[in-house]
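In structure tokens below, several structures.
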Structure I
């Protein structure tokens, strides 16, 4: 029987080199392709993306057919290489055949195609998926047997098929994806990140505190009430008897204007047009509260603690500002509690929320303790301070400017220079 020519054998090696490169590149491309991008393309009608997504639903079968093909080609190439060595150099060259084949296949069928596939996974995956589908159909009995044995071994180690290839993003992983999204403009990116952070922020963090609630005391003189209504900068005002805890309703100025225009406003009329107050717990996450506002068709809520005492007030606009940012870019208009100084420092009201200060000035004052600047400083000092006390809190220099009623009225805050 005549042996095949050396030229023919080299032709077989060349074909196997190409096939091995195909399997190696396909494996890397299919495993590295962005599955969310793939699903997006599939939803847009891309046939290759649909096929690739379908194959990736069972990665064990996909890897099975690729590895069957790759190992079959590689071992066959080693055998052909041995035959070439025998014909060209004799038996003493046989030990060198596997070494030469390993080097050649490692360079041209492993490293090079896998590097290219890692650089262009989507393009290569969409091209190779058609052949992989045919091979999976043709080799399915072998794939089924091999996967059955492999999955049985994995089962012994506590791994189940349903846990292999799971591709669900956690909240933090999704945040990283959004943050790293280079194609997303800065403002929409910040909005998406803010939405993901809503669950970490509670109503208590953004509410207007009790001491700063502007409302109508129905026990005041009618003239004083009218002046308050005419000068109010808010469209909805809580109405109460003597104390905010005795709230009777929420006044909408749109309903009051017709009485003011006809000079027919009375306390009885105010009581009739006032809406029922809406109460929410102070620890409610903003994400849930936004949904609750939508379900209850409310825009303003009174925030209460565990004893039912009113601690503050929150509106749907406050939550929306957490997502889209403030509705004005002028710092003086955003918050009258923060006053920029010529030396780069800021005069800040002690009742200002630490979270608001951080957001407006891009600072990182501690937020895991007291909610206000006054509370933050007093907790740090562990005593009621006197005026002109100065502390360094992290990277920030805080000088107490004015005290009032055992609380910090005003503080001068600046970024402390780093010492080297």
Structure II
């Protein structure tokens, strides 16, 4: 009797975190559970299960995160010393000598190298006792990183093992990181049987960086579930603008605030509302900037960190005229998918995979590095087209065609199952 098909999924935090990753991994896991007999989810952090898991034979491992997060100072010291002694560590320094001048990134690299080694050891132990058959197992890393590279170490002993890695935005565009450096990223690309990216822009970027592996880099978009409703536009004379993201420097929320102040002046007293859904490291500073910069005629709020269902609840309970993103770098943002799924037109910077989502039919594109004046001009163009029923319906159609998770997740699940059968 053949052994059951098994999928081992490495995540950053899912399902121990109810906010990060859940929007994408939840729908995908549902479809994967329909084509794989057994699924083992391996989060990168210790914690209790905080997300609802699909029915089926799905288990969550807690041994791995404890292996890669030593508790005591002595364990951490030993962890670092073993990382420094690894050949990969010195190969990384040779290829990126600037690490020696950046202690923080050097320490990060050492951590990633030792974690990769432990990832390989953990997988090897999983297969070594014979209870899990590597010939019928596919390792799927949800991020293209050092864990992907580490999985390749297990394949040295079990060459039949298949490895697939997703790549999004932060793991694609190295310029988002200090020194434009991602530890073991080249090794991860070399290791994977397939690298699955979320956009054509990401594929072009990685193919340019790793031309010898260009054939293994393929596009498989992510999606969001159908919310089952559409968000109406305002009917009371108020212009309502929404943004949704973590409040971190790359999202450039200050730029949006400055633009909204200009828009209010141009609207000649028309009431303007802005709501930001999300929080992050710059939350308090951005709130202070908004309080100092936005005139009394602009009503605004910053929600703080909220789970994905709260975003959709906001759209269900409030009219929205325009969704705005002025981010400096993106993969294919879930925030735009969610807005389009409820028929909100989008104004966004033309970065990463955003031009594959936003165009003249469903919204407006800004240059990658716009001025506040250019953002304000874009908002004014959008609100003067209000109510744009044509763009609102086109926004929903874009989501239906490209980012309906019920379809794209099923296609991806069958693709992974097919790789295991090859």
Structure III
């Protein structure tokens, strides 16, 4: 049986970013079926070596080409001619792919385009309609994104496919291992609360607010009552100087611990296990993979009710941590994105959320964490994730074909009154 060959554009699938991680999960899940081959443009990194990369496990069935950005029109034209893939699949914010949709008329007559769409918030982005129409199928990352695509372009086929995590890696570890990790790695030997923050140090992630407001929380409860662990680059050029903020707020005596090195998922699981809660107060968040990993480790989350975070922290009446309702929804925009809400919370809300969480008895927090993992297993599991992608790719290939894409029409009929 001829394998379906898919060209992917995304963050480098071996990078630790959420987009990179999910790309890797999708590709490995598809390869395991024996039905697919992949050619990947691995972007969003500065590469030292641009030679193609293969893995020992998958060999010729998966070749990764390091690229700057996410590629160029010339690179797409070249790889289409040389490899003749059956599907072009790409993922992340649409602002990165305007150049790709501009050559849709060159691509889609030959191969269908499948887009894994990330969008953070309302109002409905009607300005994205032209982009949505340039795809054969759109996979939506959250219920919010799914509603947006359904409303803005109901005529385009779509499938809701939230992120998933490997619950065999992200799981509750034995208590003696957690205690050892806290003592030897974090140098924490008392019963203080530990809060974990795992994000890129970028503006929308509110990294500076986290530090500033955590200092206010410690003023109320005592500096020896809690520690904040931040897994991030404190000097990231896209964010704030976190070390300067720590010095200004007096958080210089291990009240805040910085984890700056890239670490494998198995090691990251120890951080989630060591924490009492994982925090994410981004003002816009397409999904937020770290909080899902935290729940899989039975660690509750404290999050802003925004984007994909809201379907992680709540399932109907069930809550898996603290849900902070935005104090304001400012309409922010740019020349590329004319309007979008930024969901901001206040210092009082943040400090209040930490106080509320720390007042919950330990056994109840453990139960919340256990229920959170069950939520992940039921609604964000690998089996459904892989099955949905397999169906999307198989159905798209069966419906559209390739070389040519028989479902593509470069024209439309309109009745003139």
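No lab work stands behind these numbers, since they all come straight from the coordinates. Being a predicted model, the structure only gives us computed values, none of them experimental. Cβ atoms are built from the backbone, for glycine too; each structure is taken alone.
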- Query: A value of 7.3 was computed for distance in nm of label points 7 Å out along Cα→Cβ at positions 60 and 220; which of I, II, III is the source structure?
  - Reply: I
- Answer label among I, II, III for the case where Kirkwood radius over Cα pairs in Å, for residues 212-379 alone, calculated from the coordinates, equals 18.1: I
- Query: A value of -10500 was derived for helix-only ellipticity at 222 nm (-39500 (n - 2.57) for each DSSP H run of 4 or more, over all residues; to 500); which structure in I, II, III was it taken from?
  - Reply: III
